[in-house]
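Engineer: Next up: the structures, one after another.
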Structure 1
Amino acid sequence: MKLLLAYFTLAYLISWLIWFPLYSHVWGITGLPVLPYHHALGGLGPLAASFITTAIFGKRNGIKLLVAQMLQTKPVVYMLIALFSPFVLAVAAAVINYWAAGTPLQLAGLFVAKEYPELGFAGFFFYNLLFFGFGEEVGWRGFALPRLQSRFNALSASLILTVLWAAWHLPLFFYRPGYTGMDAAGIFGWVFSLLTGSILLSWLYNSSKGSLLACAIFHATVDIAFLADFADKNIINYMGMLITVWGVATIVIFKPAHLSRTERLRD
């Protein structure tokens, strides 16, 4: 537990300090410099904390393993699932919305980013892959999950990680659009979406034998699908429903102990 305590303390500290100029107005502090893509830089906190903590406690071998997992492309099937499944779900959600509400299908917007349209699809993909894919997953799944799975089954580890993952986002509720206006129901739905994501990422991590590249890609593509220009409120809700069904099916099919056909990974 000492390792996990050190890791989460460091991950929170790095991200929250980077984000401080964005929410310092809460304490009456204004005028601090804000960099381009400042919010994204804070997403690197979990990655930085994982390397620092691993260097201290795991030494060179620990760092080599972490880097190897970041570059691990096999089994290829999980790379393909990570890359394409969120877009398949997005198209399915749009089709459901068409059947339910008669809303015309406008799939061209699937590859257009609302947040940074100037980056184009490829640029927005690599932006998400770096700052929130690798930025978060090298820490949450690469460092924290196998250590939690040493003490708890895969489902329980995913639940615990969800709480800690959600808490990391706390500063965003003071400055980030989409967070600042959340009511209690919105927060509940958001935490539930993190839980579903945590379960699916645990399945992906354990099934791929620890591929952080697959986890990072999946994190990035899910974010892109939900932020796509074609996704209105109904489509987003249907996507959330489909991902929830996938998460529940994962628990039923692969069982809580491992969330995988093979043994869960432990450290």
Structure 2
Amino acid sequence: MRRVRGFVALQALALGVLLTFLALPLVALFTETPLADVPGLLGTETVRDALVVTIRANAIANVLILALGTPAAWFLATRRFRGRALVVTLVELPLVLPPAVAGIGLLAAFGAGGLLGGGLQDAGLVLPFSEWAVVLAITFVASPFYLRQAIAAFEAVDPTLTDAARTLGASPARTFARVALPLAAGGLAAGWVLAFARGVGEFGATIVFAGNVHGETQTLTLAVYETLDTDFDVALSISVLLVVLSAGTLLSYKLLSQWRSSTSTSAPAFGRSPSMSR
């Protein structure tokens, strides 16, 4: 009995130390920030411009991620082919790449003299150090978060429901839109929330590939970096804003995951036709 209590006490101690370590920077952030001045500090031109760039770039990137990632995830979830493991690995690779390496890779691909940069430049498209570079950097680092979750969500869809739709004459596109998408909606939304959070917090690939141009490529995270030396209170205020946004995003993800679990347990019931329930 003493050994059991001792082991439990050791676990509680480890949890306490870990929680203290993780919470201390956040507590310090809110303690050191002049909270009463935060609205005014966030109203400065630097923050406003960075917020506009962040919202605009993330909106475009998320449209690209959803538009391309959803059918791609459905394909990977429903097809088994030679080399599939390699494809999935390549899709997930940006998750573990150092952000600076992601930025250098984007430069090597789209920069002047890069793999595609020369052709793009001849066509009048110069991507590096432009707002489109921010969009591409966010899409590159955030899309795997959506794809992983979307693949798992589509794999969780009961194949008998999609097979029944096909048997009743529905086309593959109609089956995807009317059966698979509604059933996987919770997982897709959760994946999008994760991708959105990653995109808002992106720093390394953006500063390498897009630079830190005020009003053009400077996002909120880059504004924090710039204001560290010039106005520390502004940096603290932006950090508080990003912490609040991150906490809200994480809470949304947890709520969506719970909704996904509840809907997945009731999906077969919704999928039955009246004739099947007789």
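Just so you know, all these numbers are worked out from the coordinates, no wet-lab data involved. Quick caveat, the model's predicted, so the values are computed rather than measured. Cβ atoms are built from the backbone, for glycine too; each structure is taken alone.
Engineer: Out of 1, 2, which one gives 4.1 for distance in nm of label points 7 Å out along Cα→Cβ at positions 7 and 31 as computed from the coordinates? Kindly include the intermediate steps, with their values, before the conclusion.
Structural biologist: Values: 1: 4.1; 2: 3.6.
That value comes from structure 1.
Engineer: Suppose you compute mean count of other Cβ atoms within 10 Å over residues 47-54 for every structure in 1, 2: which one lands on 18.4? Mind dumping the intermediate values first?
Structural biologist: Working: 1: 21.9; 2: 18.4.
This figure was derived from 2.
Engineer: Can you rank 1, 2 by distance in nm of label points 7 Å out along Cα→Cβ at positions 15 and 215 and just name the one with the largest value? Before the final figure, lay out the partial values.
Structural biologist: Values: 1: 1.3; 2: 5.2.
Looking at the calculated values, the largest one is 2.
Engineer: When helix-only ellipticity at 222 nm (-39500 (n - 2.57) for each DSSP H run of 4 or more, over all residues; to 500) is calculated, the result is -21000; to which of the structures 1, 2 does this value belong? Please list the in-between numbers first.
Structural biologist: Values: 1: -21000; 2: -25500.
It traces back to 1.
Engineer: If P(r) over Cα pairs in 5 Å bins from 0, in percent computes to 1, 5, 10, 12, 13, 13, 12, 11, 9, 7, 4, 3, 1, 0, 0, 0, which of 1, 2 did it come from?
Structural biologist: Working: 1: 1, 6, 12, 16, 19, 18, 14, 8, 4, 1, 0, 0; 2: 1, 5, 10, 12, 13, 13, 12, 11, 9, 7, 4, 3, 1, 0, 0, 0.
It traces back to 2.
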